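Quick heads-up: structures coming right below.
Only the coordinates and a few stated rules stand behind these numbers; no lab work does. Not measured: the values here are computed from a predicted model.
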Structure 1
Amino acid sequence: MEENMIPMVTPKEISEKINQFCETVSTETKPVYIDVVPYDKGVAGKCFQNVNSYIEEHGGKRIVGWNICRCKNIFLQAESHAIVETEDKKWIDVSPHGGCAKILFLKDETVQGLEHPVKSKYQVLTDSGLAQEFIELRKQIENMQFSSEEGFYLSQEIINRYAYFMKKFSETRGKNEFCSCGSNLKYKNCCGKEE
């Protein structure tokens, strides 16, 4: 399962729905956009190691919290994340994000990083049963991941179901066709709004 198959993007704006979601994640601060300035030694998906390595080489301070992403009009995700506060007090994300220029970051000092991994948090944005089922599958996979110290095994059934959702959520439809997310809305009024 490749994480990069998930059509996750940085929200274009901080909407009321995003603010409400962020309040359920952390009340410490409000979400802010952070520039992505990839560290030349950085590895995708390894933000805590990237930040520690960057600080060792360039100085600065580690700031922890959540990277807020969205999957079309299907769901929001808060994933534990670390960024750098440079010596001139500017916040930057030194981890590569596949060409993204910025992320939406929610500071939260309760996120502890590698020593104590934190499960992602989700909010479904549509009435689609598919969206809820996908979130439950993601949580099931995270539970297996966090309960195993030596790696974990995914059954073929879980792999196939995950692949089904990735294909389904990546589909583009005609603007007047029903959306592939299962919301029973026309594509232009659902996931097509985000394109």
Structure 2
Amino acid sequence: MKTQTVQLIDAGTGNLQSVFNALQNLGAEIRLVSDSADFHEDAKTILPGVGAFRHFMQGLIGRGLVAPILRVVQLGIPLLGICVGMQAMLTSSEEMGDTPGLGIIPGMVKRFPDQLAEKVTHTGWNEITHDGSSPLLKSIPTGSYFYFNHSYFCQPVSSNHSLAITDYILPYSSVVVNGSVYGVQFHPEKSQKLGQQLLQNFLDL
């Protein structure tokens, strides 16, 4: 079996070790990329992110990674954003004021509304519902549970960019798509067997 190569983007805002370990367990060859000089335009790319949207985007800009990421999108090379990495794919976020994103998927990142019954931060296991049509979600039944940890959610302009829905305070897009670009709000690297399946599906694209 051919070893699958993937590059893991380091924006300097969080620990990549759990994603690295999950990919390593799948037998992938992993290239860590922390600046534009390390970037390979021909490699499948994973963009993990945690923390504040603005700090994450500042990390990408400061390391010269925005243009290479957009070039991968232009070439049709598969790209996967995880958590804040997914949010960064949208047009902008209202976190810490209006902050521009990569603009790959038209839409906004918004804060969950305050609710007395539920905490604003969505932490823990929750289900995704989807129609089974996407190769990213192959062998992952609708209603499967994944691990989430976030206070902001993605709202694409078009439902065509939404692959899966999760309900927490309100229904929102937990998996998004635009061509060869995918984003997941949950953490596949922390979601046990189904998370491994999703990462394998991405490697197989």
Structure 3
Amino acid sequence: MLEYIRPDPPATLLSDLFDDVEPDDAATFAAQVAKELPQHGAMPYRSISKGWREMRSLYELQLPYSGWFVDVTGAESISVLSERLGSTLLAECEVEHLTLSELTSSSEDLKKLTTGIATWIRDRTVLFDGERPHGIVYPSKWGTTLGDNYAMWLRRTDDGTGPDPVTEIEPSSIGKHTKPFVDAARLRGMRIF
């Protein structure tokens, strides 16, 4: 959830950016911005605003009684993906051995790989019971104690064939004290407002 809130810009020296800074000055652009933000009435660095929280909600969903999510990072899944996609997608992405590292990477270089794998699972996978998966499940790249992430496909909506058998139980706001949000922010060194 907090992936795209990048808490720090690169640690670029001010002397690399400005002519009026001495080359031996060790101050970084990030440190200078953090110092100046509060002086100009802005929120402190590494902050998550109330407005950000208010624009988002947590959704509890009721899925169909039957069906599965593919654990894309499971050893069996990695083996099948390597076997089935090794000469195509993995080769195109220059991945010799598919591992958990590639599957949880946020590198732009691996977006083609991860989205390609998800698309292949969505379009081509039939499970042991003859059903197609609801989606994929994978651990947080920030640590397994943050829980699992679920990516669910709304096949009927995507295909234009009608509504999906998914019911929204009750949306809830992301409060200043919502435990998963608080835990993620704390572990990333961020403050919640």
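Overview of values
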quantity: Ranking 1, 2, 3 by relative contact order in percent (Cα under 8 Å, 6 or more apart), the structure that comes out highest; calculated: 3
quantity: Origin of the derived value 24, 20, 15 (semi-axes √(5λ) of the Cα gyration tensor in Å; candidates 1, 2, 3); calculated: 2
